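These are the structures, in structure tokens.
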Structure P
Amino acid sequence: MGVAYSRISPEDDANSKAGHRFDVIGGGVLYVASEPRTTYLETLGSLRPSKGIVLDKGSDDAEFLQPGQVPAQWREDRSLFTLCPDRDVEQVFVDLADLETRTWLAELLREQLAPLGVKYLDVPEVTNTDRSVTRFLAKTLYSVTDHDGNPRFGGIRYASRYDARVDCWAVFDRFPVTIESTTRIDLADQTFVTAAKELGLTVF
């Protein structure tokens, strides 16, 4: 088992609601958080049930999971990884959590952003569920090279949509990282249990 890079098809890329925020056609993106709680929040967040959904348990004795319940298999299929970047790599990360950086990008790419209806790259433009703008930014940054033709950027730094105080990272597949440690996810992990509770989820 190892870390998995997100990859997106052209068909899904055309759908602004499909895929992940900074996916790039033809490339891989690894989504990383700066601390375990946010790693769990970012991963579990999609499992939150819509408000008001309640399923009828029926009249038989069969047990099944209700919305908002996370089965043990979810934990068993995953691990928590601590990653270490290659310190010799000269690629830098573009900081979309920084207003000055977003202002610079909006000015640099104003002609390309205009058809997307974007004049400014404020927080909503880089955190909402419409992926068209963020994937355009990722595609553009992924393609930038230096004078020798080497990739210029290793990825993107951004604020978690669940806790803006915490950094997340979209790591491009050509930025080398190694697995420093691997930890099983179990119910003794209070960070995992608490993060699930914050999202209104029940874990087994």
Structure Q
Amino acid sequence: MKKIIFASKNEGKIREVKSILNDLNLKIVSLSDIDFMGDIIESGSSFEENAEIKAREIYKKYKLPVIADDSGLVVEKLNGEPGIFSARYSGDNSTDDINNKLLIEKLSSLPEPHNAKFVCAAVFFDENEFQTSVGEVIGKIINEPRGDKGFGYDPLFVPDGFTETMGELQDDIKNKISHRYHAFIKLKNFISH
């Protein structure tokens, strides 16, 4: 079985990606599984650049094929915020709860609807090739969090065509519509070779 490193310690992301790629004959190990202790400085100016930085750094250290992603929320009326700073929107000690409160606060004086999208740039990297794909899910931000599934901004985001937030949707539904699903499903062919 081919071993591949997913350059993430985020348990929610790891679960989602393992589910999306579960029909491939792969052993996916996370940074936690391999006891990676360093910090990867995401100094890129786009989701794609940050995903590539993570993949390159982990490949250089372990010499194994790597998948990586960078993802976040892009809110139209906030000129694309929080964008690539989604995880650390409220500063160095950000938590999902603090980030969600900050987002609601910033949108509180602006008229609804609060159109937004989740964006995920996923990459596959080994010594031969670098493949990148981008997935998106379009929706709206609500004013009160709903649901305890998912992570990040999921309890505030209602995808188009649904009445539930990403934090309320069952995993099997979320994993078929999410930005991460759309990005990683496009990478499947490259990963499996």
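No lab work stands behind these numbers, since they all come straight from the coordinates. Because the structure is a prediction, the values reported are computed rather than measured. Cβ atoms are built from the backbone, for glycine too; each structure is taken alone.
Of the structures labelled P, Q, which one yields 2.2 when distance in nm of label points 7 Å out along Cα→Cβ at positions 42 and 178 is computed from its coordinates? Let's see the in-between values first.
On the way: P: 2.2; Q: 1.5.
That value comes from structure P.
For distance in nm of label points 7 Å out along Cα→Cβ at positions 130 and 170, find whichever of P, Q sits highest and give me its label. Numbers along the way, then the final one.
Working: P: 1.6; Q: 4.1.
Comparing P, Q, the top value of distance in nm of label points 7 Å out along Cα→Cβ at positions 130 and 170 belongs to Q.
helix-only ellipticity at 222 nm (-39500 (n - 2.57) for each DSSP H run of 4 or more, over all residues; to 500) was computed and gave -9500; which structure, P, Q, did it come from? Could the numbers behind the result be given before it?
Values: P: -7500; Q: -9500.
Of the structures listed, the value fits Q.
Quick one: relative contact order in percent (Cα under 8 Å, 6 or more apart) came out at 35 when computed from one of P, Q, so which one is it?
On the way: P: 35; Q: 20.
Only one of P, Q returns 35 for relative contact order in percent (Cα under 8 Å, 6 or more apart), namely P.
If FRET efficiency 1/(1 + (r/R0)^6) of positions 82 and 106 (r between Cβ atoms, R0 = 35 Å, to 0.05) comes out at 0.55 when worked out from the coordinates, which of P, Q was used? It would help to have the intermediate numbers written out before the result.
On the way: P: 0.55; Q: 1.00.
Only one of P, Q returns 0.55 for FRET efficiency 1/(1 + (r/R0)^6) of positions 82 and 106 (r between Cβ atoms, R0 = 35 Å, to 0.05), namely P.
Which of P, Q yields 33, 21, 15 for semi-axes √(5λ) of the Cα gyration tensor in Å, as computed? Don't skip to the end; give the middle numbers.
Details: P: 33, 21, 15; Q: 29, 18, 14.
Corresponding structure: P.
When you work out mean projected area of the Cα convex hull in nm², for residues 50-97 alone for each of the structures P, Q, which one comes out largest?
When mean projected area of the Cα convex hull in nm², for residues 50-97 alone is calculated for P, Q, structure P comes out on top.
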